[in-house]
Structure I
Amino acid sequence: MSETRVSVTAQPTAAGAADVSELRRIAVRLAETAAAHVRSRRPEVFGPDGARDGAVRTKGHPTDPVTIVDTETEDLIRRLLDEARPGDPILGEEGGGSLADTDADTVHWVVDPIDGTVNFLYGIPGYAISVAAVRAGAPVAGAVVDVARAATYSAASGLGATKVAADGSVDHLRCAPVRSAALALVATGFAYGTQRRARQAALVAEILPNIRDIRRFGAAALDLCFVAEGRVDAYYEHGLNAWDWAAGALIAAEAGAVLRLPAATSPGSAGELVVAAAPGVADELTELFDRVGATVAIPDA
């Protein structure tokens, strides 16, 4: 498996710290502005009589929805980025783009306008905005906003990770101090395609007897932030795209998590594995995942 390590040990120079801090500030502003838009639009689009006509369509699978609010929100982020960082390339879940290399200094913006669209569609409070600045294939700054809770998670490379709650209180994030995989609460997610989903279900059956329990929240960006916050001890999932993990992975890494990531250019269809784990259980979980075959990619059939 192609693997990218997100380093949390290298300390940036003063100039580098100022650079990534500014990128973090932009990511936070974009994600929070987008979250406010999503928060206001949901009751307008999904009223008491259900979704208005044309509000929802599907993508590759009948169970994979995209709403008018997803596309509106990505358009909003793209417009704001064009004002703040004209010329920076953008990769978005709905509008496309590329992370093809230009040079090592180029900042690519990786955007998921609503991560957890099914939760959003059903009014389940578990969906987020994810915005990351990526340089040379690795995230260097990012923000994830839990829309329903109005909580902002953010990080910059070498500068730590924080959560700002709706009341303005700030938490500096650290992973849970768990030391045994048998006591680890592990989050995961499932694909829309039936064959990959069946394999994922089989893996859960093998993993579950070896850990405390499994949780499925339905938004990868939030799962990664929950590892950073210590709300879960680890997270794994096959078949994510860069927009699903770029911001959340950096936040988890800056909180001390051990990460296993595909290359940022690897498409979700390749089915590679993403893992974020508290350091005290990372090795044990890696051994478990190797033993049950979870480290093997599950490509789309």
Structure II
Amino acid sequence: MLTWEDIAGHPALHRQVQEQSQALIRIYEDSPRLASIFATQQRWLMGHVGLAMHFRRDPQDRRTELTVSRFIKVVHRHAVASRNTADAFIKEMLHYNIAEYVAGGDGRTHPLQPTAATIRTFTGWVLAHLRTLDHLDGGNRLARFLERPELLARLQPLVADGLLASTPVREPNQTFSLFIWLNNGGIVMDWLMSGIDCAHANLERIPTSVVSIGDFARWLKLSRTHLARKLRTAEDLGSIGWLGQRGHSVMWVSHRFYEEYMTVQAAKLAIVDSAFEACFSQS
């Protein structure tokens, strides 16, 4: 099992996280509405909470079913979001068929479950992270998981527990924190980092592949004004900038911002690896 220190100090981390980011971007392109669940920290954590509650339910005990009221209580208890935000999140998930009511459920409790498409998309997220871990240490996690995909029901709740308890994930540094509250902010950072040349990773100002804010915003289905405002705030922090005229030349990210991103990725990968070992050592 790889520790956070093992991952953070690995010489191949940049290249492997870049491939992982590209895999997550493909998931976003295939299903932007569904992938948007995992594109801000708050929604990402609420999504993990809901999935964990679904997987941990006892079919013989209706008190353990995923319901709106139980979801709101758990989200609020872990300080992920307010009760109103959690309620609005569930309503959105139902509206877009990301979650659905269980057929034949009791009229009073209305048990919920993620749709099959949601499970498939989240499985893609797991596969991307297991592939990264295998590339770092030559392991065979991905192959083992593909042989026993039903163990997702044990793996995901352990990942959710780890994420909820992780200070680097819950309380990231300044610029990362700025973007995780932006709609699709996770994808914004993945796109920025995926376009970095590995040979430039040690520069103080690391060039990205982004030139046009307008094109970037259209691809992300974000308001150009809103994205530009966030980028200007990050620019004021010294975390991004332009090699020439703003919005008409290549954007760079600071080495500090790059390190913030890699710190969170290392923490997340360590959580997935720990959950994988705990899950598969018992199977």
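Just so you know, all these numbers are worked out from the coordinates, no wet-lab data involved. Because the structure is predicted, anything quoted here is derived from the model rather than measured. Cβ atoms are built from the backbone, for glycine too; each structure is taken alone.
When distance in nm of label points 7 Å out along Cα→Cβ at positions 84 and 268 is computed for each of I, II, the one that comes out at 2.3 is I. The greatest value of mean count of other Cβ atoms within 10 Å over residues 188-195 among structures I, II is that of II. Using FRET efficiency 1/(1 + (r/R0)^6) of positions 148 and 172 (r between Cβ atoms, R0 = 30 Å, to 0.05) as the calculated read-out, with 0.85 as its value, let me know the right label among I, II. Source structure: I. When distance in nm of label points 7 Å out along Cα→Cβ at positions 52 and 140 is computed for each of I, II, the one that comes out at 4.1 is I.
Taking helix-only ellipticity at 222 nm (-39500 (n - 2.57) for each DSSP H run of 4 or more, over all residues; to 500) from the coordinates of each of I, II, which one would give -11500? Derived from I, not from the others. Between I, II, which one scores greatest on relative contact order in percent (Cα under 8 Å, 6 or more apart)? Comparing I, II by relative contact order in percent (Cα under 8 Å, 6 or more apart), the maximum is at II. 2.8 is what came out when distance in nm of label points 7 Å out along Cα→Cβ at positions 28 and 116 was calculated for one structure; which of I, II is it? Source structure: II. In this comparison of I, II, the computed figure 4.4 for mean projected area of the Cα convex hull in nm², for residues 196-259 alone is attributed to I.
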